[in-house]
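Taken together, the values in this text are just the output of simple stated rules run on the coordinates, not laboratory data. Bear in mind that the values here come from a model prediction, so they are computed numbers and not experimental data. Cβ atoms are built from the backbone, for glycine too; each structure is taken alone.
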Structure I
Amino acid sequence: MGIVGTMNIELWAVVLGATDALLNLEMPYGYALKHLKLKDTPLYNEVVNARGNLDIKYIASNLADEGNPEFIFLYKSENSSMPLEYFSIGELLGGNEKSGEYFDTITNKWNKEIFYILSMLRLTQEGNIEVADKIYKMKANYKCNNINRSRVSSQDNSISVYDDLYEWNNDNLTCFENMVGLPEVLKDELEDVMERFGRGYSVFRYDDAYKNLVTLAEIILIGYNSRDKKGGKKEKFANPLTAAIAKDVDVQSVRDNALKMYKERSNETHEGNNLNITIEALKELRCAVRKLMQNFISFARSQYGSIANKTFNGIKREYIRGLRERINTLQTNGLLLLCRDGVSVD
């Protein structure tokens, strides 16, 4: 075995929108949550402006007084060995190409992990949450040859964390664990779905947020090679959504709301009419789509071992098959009326 040096990579990031309740949750992938004074972290110069005051986007997330701010921080540290070739004179004089590539590989991997964590938190329960101004630091050394690298990046989107801070509810722990426990290959396939759900928090364009959420639900409920020719897309949207999220006592009202949601998306898309897409309507849709995603993920987690085609599309087909069976049962029991007085409900 060749002689090696030592390497440490560290991440610090501000969690926007979080309260101390989030500290009850154990983070996956080796991350930790810490409630600390800003001055005790490497992020001070990234969070305050030239006058020494908090940047405006951090004010609502400050858990102490403005003079000595405190935040919830996301932290990760990794120690490992680094081959001697990373510390050669040619490598160091040449701009640390190998160490730079290694640093980029690690930070890209961690960025992806943070995306998953934020997506899972949003999908677990309502509330705005984001991670901002991440700072990565790498220190490596072999004898007198040292490498130091740092990078500051931001992952916060143009969303609001001012009106709806993220209050973690430990009752949702099983839901979060279901998402964490999904196979990594399936998480990769769900990346577009998770990203669309994040767009559903936009406070600047309710109509775009609304359309992304309906499209997300369609990806789950309609976007497959269906042999079911009955009804149009609105029925293929509303009926399985109802089967996935409704309780027996509110089946019909959930279906009526689902049809209304689909209609509002169509009105905005085809007619430019978005008068009914308000913040309240957006939140109602978001909560419905969240329940759908939770139901799908619970199914995928529990049935993954028995499904032959373990791709997203393969799991989705089995999931839709189960929803069709529930639709038939609800109809048989008189709980779901697809038509009223001979007219399709619209």
Structure II
Amino acid sequence: MISAHYARLVHREFSTRKLDEKKLFAGCSIDADALWQISKLDPEDFLQLLENARHMLGDVPLGTLISSRNRLATLGMMGAAMMSAPTLGDGVQAMSSYSTLEADYLHFQLSAGQYTTRITLETERDLGDFLLLHTETVFVLLQDYLLDLVGNAPGHINFKVALRAPTPSAFLATVLQGPLSFDSRFTGLEFPTEWLTIRSPYSNPEVWQLSRRHLGEQLQIASVPGDKPFTRHLRSVLQARRAPLPDIKDIAESLHLSPRTLSRRLMEEQTTFRELKLQAVHRYAKGMLLENASVEAVAAELGYENAANFRRSFRALNQCSPKEWVSLYHAGEVELSRVGL
């Protein structure tokens, strides 16, 4: 399911332009009146509405049109958490943890490296050419958020799309304030890791606490068979931090759970906190290796007694040495997002 306010924003634009409402909802199981009465709608209805809207608007960039006029309000309670967070890092981590509450087929994977942090857009369904429209909206929203907190920083955000460049290639060219490249290994954006510690001028401790409490409660009740919301949440939290990583008590408190309850939820999802923490440590190690850090430097950064211990741990999890993994990555045979088996 997806939050209904995205479709409402599309409907509002059409109402403002006095376009045919019936054509906008053609093929959908709901009409305009029903849309404004529900909180979630089926992705099939949303994608059909987008198809109709795109056909009716022609060359008008629908994603940019919606996101550029609404900013973080588009992201509902998740947007409230992001804007009230103490730091930029806390805000993007909240986005990564709770993004599937806004659209259960989308997820933002956050990975903080030694120098560069990456946010990757991942999808649970084949969106076809609608992936570009979703990407367009996400890029504008995240750029606005980052620049709201950082200030003017032209060229410091890199945007990447794992698709061929569209024709015509006017996609986003006039709104993004950083390099845009297509045919990349992932769809997402990168920015300096040092930004994660920037304090937000919009920080509000009360709103931050209340919004996270609400989102944490929704996370506990919104899961569907086969979903692993707590595993996803912990991966997000752990991968958004640099060493030393938080312990299970700190993460459980943020979800208003006891460590024992969180451990039980993870066991139900067939994992443990120790396994997730080890995976996060090695993902960070891989990021450092790709930034040309030596094995000795990685081992020291992550708290290993010596480089030999790190090499043994790395091989046990990845079935290859750190040097071999870097070669495999550059050959396109492994991905940073895959840790372990």
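Tabulated values for the structure
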read-out	value
Which of I, II leads on Rg/Rh (Cα atoms, Kirkwood Rh), for residues 15-102 alone, largest value	I
Structure from which 2.5 was derived, distance in nm of label points 7 Å out along Cα→Cβ at positions 175 and 327, options I, II	I
Among I, II, structure where P(r) over Cα pairs in 20 Å bins from 0, in percent as derived comes to 29, 58, 13, 0	II
